[in-house]
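Values quoted throughout were computed directly from the atomic coordinates according to the rules given, and no laboratory measurement underlies them. Every value quoted in this text rests on a predicted model; they were computed, and no experiment measured them. Cβ atoms are built from the backbone, for glycine too; each structure is taken alone.
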Structure P
Amino acid sequence: MNDIRTAAIHQPNFFPWLGYFNKIARADVFIVMDDVQYQKTGSSWSNRVQLPVAGQGKWVTAPIRRPAHGVQTLAQIEWDAQPWREKLARTLHLHYARAPHYAEAMSLLEPLVRNPEPRLLPYNLHAVRTIAAALGLGGRFVLASAFAAQATGTQRLVELVRAAGCRRYLAGGGAGGYQEDALFAAAGLELEYQAYTHPAYPQHGATGFVPGMSIIDVLMNCGVVRTRELVTS
């Protein structure tokens, strides 16, 4: 029996895609990077995601408040006071009202969208954990700041995996371009790349399949049971 515990590490994304939940499904411990700096300009996956419109992905962005000076960590970022929650809920209704699993998906998603939480981190984490629970995904969520990991770069990932009591690190498919893989072996850790192949599914109103969309799109089109199958495939 393989009793090696696996850790995955990721930032708290905004209603993320299937591959994000595949990481959660495959990890015993999912470490949320709450103490990294939010980028100084532009948006990130922490406050925007894509939904399919007219055969291509369209960005849906939740505006944030930026400090007048300096930078903030993800844990410090707050949402802007604009009524973006109401706008997003209305967008979902207009776009998916005739989708096959609209009622089921909206009952799960609307309270998450309308969550009045003013901070990005707890808002996103609550949404991700609630959806993961609805999909029946196991694993434990923990904040990176809960560990005393002082290193930077790949060495910090190594420290976090060991601090979480795991012996295997599940890396995302794009990590190979910057990650120092040899550091995991040197620390006695196994390294596994996710290699998640995005499955196709029927998208309401689409002429062709658009991959990489928000979990919102999958739930609206497939429902909870089929979405779980796609996540864990």
Structure Q
Amino acid sequence: MNNSPGNPARLLWASLRALLVLTLVCGVLYPLAVTGIAQGLMPGRANGSEITANGKVAGSALIGQRYDLPLKKGQETPAPDLRWFQPRPSNGLGTNSVNTRYSLLLSGATNRSGDNRELIGWVTAAKAAVVRDNSVPGHPVSPSDVPADAVTSSGSGLDPDISPAYAQLQVNRVAARNHLDAAQVRELVDQHTHGRILGFAGEPRVNVLQLNIALRDLVNGPGTG
């Protein structure tokens, strides 16, 4: 075995060269290549599936947003702004058990079983709120009309989409709050309803952010803030 003083130095230099080469390849060249390919083939997805409105980024097509009134003194959670289509609930995602503003610090399911009393309480309260908020004169909402996604959060709690049934359930309320004809709003929902991926995967869906941007344009006129 060669124990000469120069042997450790050669091993150290070889290790340093390997570290530098691997850092260059794996830490610089590979990320640049992947980023370049992604930007060339699918720039929208590579940049986070951003949705723009009036030249500004309004959000991501992949992340849900809430549409709430300003928080009032004494309130723990803000009331929904009923002029807009509302997303799915987002319960049980943070250390305080309720993630009401789609905070991105944590995401995940509630991990509560179907017979959990707290979960049953959330669903019951959510269904009552959906019936109350969306019942307008001449168009009452029956509890049996409330779809599951209106009262339950998704697995991540950040679902940007709702079912066409939940979007249609909100049409009369949105129309009344914005002084629009219900047929106009219903057509808007139809225009923003996406079918199953490749015709068989997943379920039909409506992206709430895209729908509300279109609603704002219908109310205020295209290009308004």
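A value of 0.00 was derived for FRET efficiency 1/(1 + (r/R0)^6) of positions 34 and 138 (r between Cβ atoms, R0 = 25 Å, to 0.05); which structure in P, Q was it taken from?
Here the read-out was taken from Q.
Comparing Rg/Rh (Cα atoms, Kirkwood Rh) across P, Q, which structure shows the greatest value?
That would be structure Q.
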Given a computed value of 10.2 for mean count of other Cβ atoms within 10 Å over residues 18-25, which structure among P, Q does it belong to?
-> Q
Relative contact order in percent (Cα under 8 Å, 6 or more apart) was computed and gave 32; which structure, P, Q, did it come from?
-> P
Read-out semi-axes √(5λ) of the Cα gyration tensor in Å, for residues 10-49 alone, computed value 33, 7, 4, structure in P, Q | Q
Of structures P, Q, which gives 1.7 when distance in nm of label points 7 Å out along Cα→Cβ at positions 42 and 74 is computed from the coordinates?
-> P
For Rg/Rh (Cα atoms, Kirkwood Rh), for residues 114-161 alone, structure among P, Q ranking highest is P
Across P, Q, Rg/Rh (Cα atoms, Kirkwood Rh), for residues 26-81 alone reaches its greatest value in structure Q
For mean count of other Cβ atoms within 10 Å over residues 146-153, the calculated result is 12.2, so let me know which of P, Q that is.
-> P
